[in-house]
Structure P
Amino acid sequence: MARIELDLAHSYQPNPRQDSDYALLPLKMTFDDGGAYALLGPSGCGKSTMLNIMSGLLVPSQGKVLFDGRDVTRATPQQRNIAQVFQFPVIYDTMTVAENLAFPLKNRGLPEERIRQRVGQIAEMLEMSGQLNQRAAGLSADAKQKISLGRGLVREDVAAVLFDEPLTVIDPHLKWQLRRKLKQIHHELKLTLIYVTHDQVEALTFADQVVVMTRGRAVQVGTPGALFERPQHAFVGHFIGSPGMNFLPAQAQGDALDIAGQRLAVPRALPPGALQVGVRPEYLALAGEGAPGALPCRVLRVQDVGTYQMLTAEVAGDVQSQLLKARCASEQRLPAVGETVWLQVLGEHTCFYRNEELLP
């Protein structure tokens, strides 16, 4: 296992001149030995580029990569001692499950008894003990991808195991099981695991630390709880959560905010000027008429999702038609469509952003 340090940028163009020319904008980042990390973001944000630079499949156009303080920027994946699991299964169809799992260990010359022990341990973790003697060619896509995961995890001496959207071909129910299994494997084997995904559920349930990326930039690194409670960038607030954070344009004037023609007192002075008020649907509560920190809104839709209700409302008097979503208890009595309600926008969980960055 290794501590991985990045101080680099990457462009697929020979002479990058502006931010949009970079797949990865200049960044400094450290992945601690034995940690479980996720690189999370939409397609094209740079997460796979970062993973391939760490693995040695790609040399950064600027900067360097360190493993335990050793410069490995131009080292191959073999020299870095990396295991990588890809989006689609990479296995030998003519071999059995056991032979596939044993292959990386045989290549390194481990004793046969140790190979049998390790293959048995990983197969048990992946619930494949009963399939060890089956040929891979006859297995389902799900089972083949489980073999790929096992091949990545079977070596004990790897610096890190890198996963590039490994559950794409997996059945949705099995995805949930495998996420739990990977979490368990991490706790048992103490491997350094780095997992690329565009799925926030995968990232938040797997990783201890999540790197949220957009447009080639890592905008926040933190625990799932920190990303939810205090998004450091407006993109994180929007991307994390289902639905994401509500945002309202506002004008700050000392200890007051002007929002949609309403003047609301704030508990602390904010720097004057335009900003965005961010509040998650979970913290947007119904309030009494004229309550401090609340806005009048017209109800547009009420959806019963089973475990909760989702109320969608339009801020009254706002010519830009700003919408707010509030997540309410399933048993709560909600107003009908067309009625006016007051929603508590300002509270202890409210965040304030300027130029997409969280104000301290």
Structure Q
Amino acid sequence: MTIATPTLLYIEDDEALARLVDRGLTRLGLRVVRAASGTEGLERLKQGGIDAIALDQYMPGLDGLETLEEIRAIPDAPPVVFVTASQDSKIAVTALKAGAADYLVKDVQGDFVPLLHVAVTSALRQAELERARVAAEAEIHASRDRFAALAAEREVLLREVNHRVGNSLQIIASLLHLQASSSPQEDVKAALTNAMGRVAAVAQVHRRLYTSQDVNSVLLNQYLDALLEDLRRSAEGNRMSRLTLKSEAIEIDPDRAVAIGIIVNELIMNAVKYAYPDGPGPIDVELRAEGDDLVLSIADKGVGFDTNRSDPRSTGMGQRIVSAMAAKLEASVERDPRHAGTRILLQFPRARAPAATSQASAAAK
């Protein structure tokens, strides 16, 4: 904020020269108060109301440089214009290094008064700019702190939400398991077991997010390992005791992790039901990165896929779910014809392509 009538403290032991400066600067729009020594000037400064200081070098007691040092030690001290009759440039350099805003050589006739006015006005402007800069930086820091606090609060809330959602989904999965165990009908039991696996796949994502340091991504190797352990525990007759996982430590966003988990669940359950009619066998899950893409493989060494043979137990629901989740991932789905048994390969981008997102937004508009 610009000061209407700035007050200048002029520390000068020459009374006649001080009166001359007072008259000249008053005409130019400054209010001048005088101190006859460095000590007196420091005492006046403590009373407040001073916007700038003009400081003479040669004075009894504290000289100008010593007084300047005392002034600079005061918090938020006004700017100081150093004034001396000496032509020695070393004094100027010393004063500027000590913190003076400007330096001026005076004369006894008062011809330097207009120059002093310019120097004081410039020092006041620089001080105002510095105060504005400090205030702006303080506001930036305060805004940054507020943002960090809000981000931390949001993260805590997200963790709590993920915790509660994960717990709720786990309860649902447990209820489905109980219902499946008590049902005498095999088709109902199978349908409930499949539903339980799908719910567990989603619940594991929320569990990962709750226990992870990053609520915006999921480590796929840890997620798939936990998901497969859930499937082992839920399998009747320990049919998936030979279930194995080979996965790189890949981070991905939660939505895509859910789609991957559901696909893995469906393809494993399909292999459990159809690949080994005579008993449990190995089912291998592999996830690896290839450039910007991820490749997911679910393979068994069972009887293989026969397009001419259909199982009466199949409803086609699993295949429809895999197709829907593959579309969500923008994945290609292929069956490996060289594999002894059945091997399904999915390849998809690690993240949704920005172009696709933009096109979808444009279409929505």
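A short reminder: the numbers here are calculations on the coordinates, not readings from a lab. All of these numbers come straight from a predicted model, not from anything done at the bench. Cβ atoms are built from the backbone, for glycine too; each structure is taken alone.
Tell me which structure, out of P, Q, gives -7000 once helix-only ellipticity at 222 nm (-39500 (n - 2.57) for each DSSP H run of 4 or more, over all residues; to 500) is calculated.
For helix-only ellipticity at 222 nm (-39500 (n - 2.57) for each DSSP H run of 4 or more, over all residues; to 500), the value -7000 is produced by structure P.
Which one of P, Q has distance in nm of label points 7 Å out along Cα→Cβ at positions 16 and 176, as calculated from the coordinates, equal to 10.3?
Q
Assign the value 15.5, calculated as mean count of other Cβ atoms within 10 Å over residues 184-191, to the correct structure from P, Q.
Corresponding structure: P.
If you rank structures P, Q by FRET efficiency 1/(1 + (r/R0)^6) of positions 32 and 128 (r between Cβ atoms, R0 = 30 Å, to 0.05), which sits at the top with the largest value?
For this comparison of FRET efficiency 1/(1 + (r/R0)^6) of positions 32 and 128 (r between Cβ atoms, R0 = 30 Å, to 0.05), the top structure is Q.
From which structure (P, Q) was Rg/Rh (Cα atoms, Kirkwood Rh), for residues 120-319 alone calculated, if the value obtained is 1.27?
Structure of origin is Q.
One of P, Q was used to calculate semi-axes √(5λ) of the Cα gyration tensor in Å, giving 46, 26, 15; which?
Traced to structure P.
P, Q: which one has relative contact order in percent (Cα under 8 Å, 6 or more apart), as calculated, at 15?
The read-out was computed on structure P.
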